[in-house]
Each structure stands twice: as C-alpha cells, then as structure tokens.
Structure 1
Amino acid sequence: MTTIGKKYSILFQTAGDIPAPHAFHALVRFELTSGGKLKAEFTQEYIDRDEIPLDEIEAEGFSENDDFSWKGNLPKFWLDNLLQIHQKSEWIEAVNSQVLFMEPDSTEWISPTVEKDWIRFTEELIQACLEEGGKELPMEMTLGSLEKNNFYEKIRLEWSFSRREVTAQKLSGEKVVFKLSDWDEGQNQLKSWIEDEASRKDLYQFPTSRGIYWLMNNEVWLPYTPNQEGRIWEWVDKEARVK
C-alpha cells in the first residue's frame, strides 16, 4: 500500500480526570512526501483555563502563553508505527474518547474500540513533536548517590522521543547509544516502575534518606532498583556498580 501524499490525522485530549491548567487538546497530521520525508503539523492547545487566575497557573509551572504549534519533519518510523497500530485496530464512529483518528481521503473522525495502544503512541508522538519544535528537551535521568544535600552523579540517560533513542553517558564521558529495539522494553519497565513508586510516595518531594536515586528532569526522585528488565537497565546495573 502506497502512503506517499496521503494525510493521516490524530486528535488527542487528556483524560477527563486531568484538571486545568494541565488539560489540553493536541492535533497531529502526517504526510509522506515523494522525497521520503515525513512532514508533520502539530498544534497543542490548553483548555478550561478561563476561570483560573494567572498566579495559580504560574504556580503549577505554566504561563498564559503555553499553546504551541510546529511544522517540520519526523523520522519515517513514526508513520510505520502508526500504520502497524492502525492495522491491528477496530473502529467505531467518533465518541468522546481520548484519541480520534482520520484516515486519508476521509473527513470523518473515528475512534479505536481499544484505546490503550493509541494513547501511549500518541503521548509519545506529542513529546516527539515538542522536542523537534524546541518546546521541550529530551527526558533526562541522572543516577547518583544522595548524601545529605549533595547528589553525586554516576550515570546519565537521555531519552529522545523524536528519535526513540536512548543515549547513556558515564562519568568518564563515554557514551553508549541503545537501539530502537530497546526503546519499548525500556519505556515499559520505566512506566511500571514509576507507577509503583508513585502509588506509595510523592516522587516530587526531596528524599528524606540517603541512598541511590534517579533524578528525572531535575524534578522527580525515583529510588534506584536493580535488576529491572531490559538491556538498558542491565547496562546501568553493570556500569553503576552499586553495592
């Protein structure tokens, strides 16, 4: 099936329990050009903020100008992944769901009967567009030893959503780049790990005890847990040499 010149559209909205000022809508459109480039158009609009004072919005880390739009190119595997998920999905007429999809040569939105894979795919796609548009940096995880108020770095991981690539860096400066095939495995384990820890404690709070921690984007503290599944975490365990 040729995909050149065909336009695919995804409309995403945050879950109903996500309040303003965090709630938003996002629209992504894809088109593969004859030159092999994947053209993307992205818009993100924050919603339901009219009744919230600006100081409360800013207290949550936002501003009055958070809406964002970008046009550019993404790696072609984003379209390949979309088509793989699309092929496995069943569809119904558009309902009030988090993800809506518009097929090429159509003007009607449709909804997947099972949203889980689409939500994850679209959330990562949105992050990729924000990276490529310069709105956000790749996710960064720094592993270090916390002693009193000092954090001694051991290893750093950079997760580029636009390239679906993980770059690991040692203190020596040596870098290791993990393959695309390691991405899903690493992300699956990380999501499960974060959800488990977040169910027991506020990960944004500075730790009250010494130990080995991951510091994510200079905001989230995640206790180091060895023997996580996946090549990325196996490499970390080996290189960190945590006793």
Structure 2
Amino acid sequence: MGVRRLGAVAVMVGLLAACDVGQAHEASQVSDTSATLEAYIHSDAEGAGNEALTWWFEYGSTPAFGSTTPEVTSDVPNGQARLVAATVTGLDEGTTYHFRACVRGGLCGKVLTFTTTSERDSVHGLGVSYEVPQLGYHVGASVDVSAAPDGSDPEGRASRSPGVHYFRVPDEGVVTCLRVDGNRASIGFLADYTMYDPSLPLFPVVIYIEDVGATGDRFATELPAEVPTSCPDPDEVLDSTPGQVLIRGDFVVHDHP
C-alpha cells in the first residue's frame, strides 16, 4: 500500500512538472464582502522567452465553487512562475469560501479557503496616479485596513508614495483611525522610518479615498500636526480637491450597514 501511494505521488509530481498549472496562494485583504485571491502560475515551456498563460480563479461557498473571475493572459518566463491576483467582491459576511487557480490548457491547483469578516468597515487596495518606472518613482497609496462601524478597533497598515524622506521609500505604518462614509474613507496612520534610520521621527499621515468602481478611483493625502485617533470627515477634503485619479490599481471601500 505504501509503495502504491509513493508511486502515485511520484506520478502526480511528474504531471505537475510537465504542465502549466495554477497554485493558489493565501488570500489577502479579506473583508466583509471582498477578498484578493492570489496564485502562482507556472510555465512548463523550455528555452528562452516567455509563455502567455491564460488564468482565472474558481471560487464559492462550497467545494463546487460556482463563480469564476474573468480570464486574464499574462506573460511568464519559460519554466518559471509568476504571482497573479484578482479581487472578488459581493461576498457574504462571516462565510468560508473555497478557491483555486486554473490555467487554460493546463491544470487547476490545490483548493484553499478563506473566511470573510463580519460587521467591519474596511478599505483595501493599491492605487497609482503617476509613475516613472525607470526611476522607481510613483505617486500612490496602499491600504489594508478595517475597523468597527463606529471607528473603534482599527487594524491594518497603510502607506503612501513618494515618502517624505526618500522618494523610493514610502511613508508606511500602522493604522490609527478609520472613518468610512459610503464610498469614501479617511485613514490615519503613523509613518515609521526607524527600520531604515532609527534617528528619523515618526509622523502622522491621513489618506482620503473615493471608490467609484473598477476605474476612476482617487485619493488625497495630508500631514496633520498630530497623530489622528479620530479620522476627519472624508467629504470635507474630497469635495474641495480633485485629488489624484488612478491610472492603475483599485480601491475597495466597504461601509458596513
């Protein structure tokens, strides 16, 4: 029996090595109604160059899945792997979901699960409004935060670029407050550079975000005089400034009823 099982494992390993395949990675940015699914897609091609792999996720509240993300085609170096991701929305609160990654003409990988949160406001996503890739320069923000609907118990981290001290190192830190009003939110955090230079002081930052759908999201930032423990009304800033409109990325704002 042990020999047969060992033989079956060897056959499976050989099969995976000979096929394009998607291997699901742990889900991230999980909220009440959304999550970001991640996976490595593996190319089985040999030699120099890239292989164009078409991939997607299957997901659902049962092992039968029932939903899929749109198909996307990405170039992967021959014989190597690439990390890919897709955000799913419209999920049910406090529910365990099953998901796996699939590659057209290849295999679907192992099934993983995640459980959505319940009764939490949240803001997730990465957005860039301007960039010069050759210089490693971009204007953008990244947030992965949540809190109770009244703003208490904030959790997560946020960042914005360029950083105050060096444009290639973002202002990043632990969230100190979150306020969500419909599709708008304000996020306060304490930027911490001590891992790069212990002599640099911590300083407060507030990011204002408007989520208008798959495209057109915008954000604005400010450096308040004090650490924000109660976030400002996002309408006051977003109604008075055009902010930074995203050229890539997406923010997902969830206002718990």
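All of the numbers you see were taken from the coordinates with simple rules; none came from a lab. Source: prediction; values computed, not measured. Cβ atoms are built from the backbone, for glycine too; each structure is taken alone.
State the single structure among 1, 2 that was used to calculate Rg and Dmax of the Cα atoms in Å, giving 19.9, 61.
Details: 1: 19.9, 61; 2: 21.0, 72.
Among 1, 2, the structure yielding 19.9, 61 for Rg and Dmax of the Cα atoms in Å is 1.
Out of 1, 2, which structure matches 3.0 when distance in nm of label points 7 Å out along Cα→Cβ at positions 39 and 183 is calculated?
Details: 1: 2.3; 2: 3.0.
It was calculated from structure 2.
Given a value of 1.7 for distance in nm of label points 7 Å out along Cα→Cβ at positions 143 and 231, point me to the structure among 1, 2 it was derived from.
On the way: 1: 1.7; 2: 0.4.
Traced to structure 1.
Of structures 1, 2, which gives -2500 when helix-only ellipticity at 222 nm (-39500 (n - 2.57) for each DSSP H run of 4 or more, over all residues; to 500) is computed from the coordinates? Mind showing how you got there, number by number?
Details: 1: -8500; 2: -2500.
Only structure 2 yields this read-out.
If distance in nm of label points 7 Å out along Cα→Cβ at positions 87 and 103 is calculated from each of 1, 2, which structure is the one that comes out at 2.7?
Details: 1: 1.5; 2: 2.7.
Corresponding structure: 2.
Looking at structures 1, 2, which one was mean count of other Cβ atoms within 10 Å over residues 55-62 calculated from, given that it came out as 12.1?
Details: 1: 12.1; 2: 19.5.
Of the options listed, only 1 reproduces it.
Out of 1, 2, which one gives 0.85 for FRET efficiency 1/(1 + (r/R0)^6) of positions 127 and 223 (r between Cβ atoms, R0 = 25 Å, to 0.05) as computed from the coordinates?
Numbers: 1: 0.55; 2: 0.85.
Structure of origin is 2.
Identify which of structures 1, 2 gives the largest calculated value of distance in nm of label points 7 Å out along Cα→Cβ at positions 119 and 135.
Values: 1: 2.0; 2: 4.9.
The maximum falls on structure 2.
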